[in-house]
1. For FRET efficiency 1/(1 + (r/R0)^6) of positions 33 and 65 (r between Cβ atoms, R0 = 25 Å, to 0.05), which structure out of 1, 2 has the highest calculated value?
2. The value 3, 11, 7, 7, 7, 6, 7, 6, 6, 5, 5, 4, 4, 4, 4, 3, 2, 2, 2, 2, 2, 1, 1, 0 for P(r) over Cα pairs in 5 Å bins from 0, in percent was derived from one model only; which of 1, 2 is it?
3. I have 4.8 for distance in nm of label points 7 Å out along Cα→Cβ at positions 25 and 57, calculated from one of the structures 1, 2. Which structure is it?
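Only the coordinates and a few stated rules stand behind these numbers; no lab work does. Predicted, not measured: the structure shown is a model, and the values here were computed from it. Cβ atoms are built from the backbone, for glycine too; each structure is taken alone.
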Structure 1
Amino acid sequence: MTEPLEKRACEVAVYMIETGATVRAAARHFGISKSTVHKDLSHRLKQYNYALYVQVRQVLDTNKQERHIRGGMATRRKYKGV
């Protein structure tokens, strides 16, 4: 693995741990696609820095459990015109 990929994966992971951001929010923040963020966090980080991977995995799991609520709120805002 090249150094920039490892560094980017660590930076994205630290950002998500500190802010609790979603994959989409992290992708927007770093100017990369959400599939790249997911690949960095799920595959590259696991091989490079397992301790950081375990921490970011907790954030990803929490976000996954809450996403149906966010989707419902977005639909509500859409139809209420807020």
Structure 2
Amino acid sequence: MVASILNTKRAIDVSLYVVRAFIKLREMLLMNKEFSDKLAELERKVGSHDEAIRSLVIAIETLMVQPESKHRKIGFIWDK
């Protein structure tokens, strides 16, 4: 707006500087919005992965436990 009132090289430079500052500010806001959206999406994915990994570990641990045998061993047992 300064360049429209004062028709000088300095006024034109200041007007361009102000416009560029607002453009940069808008770009930064958009980038931060995209970044925050991507971060939120990543947190949602990781949250669901944690539950899936936890359930897999529990399933593997239950499979690793060997059940106790309810049958008697075959053969002669000699007690001294």
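1. 1
2. So the calculation was done on 2.
3. 2
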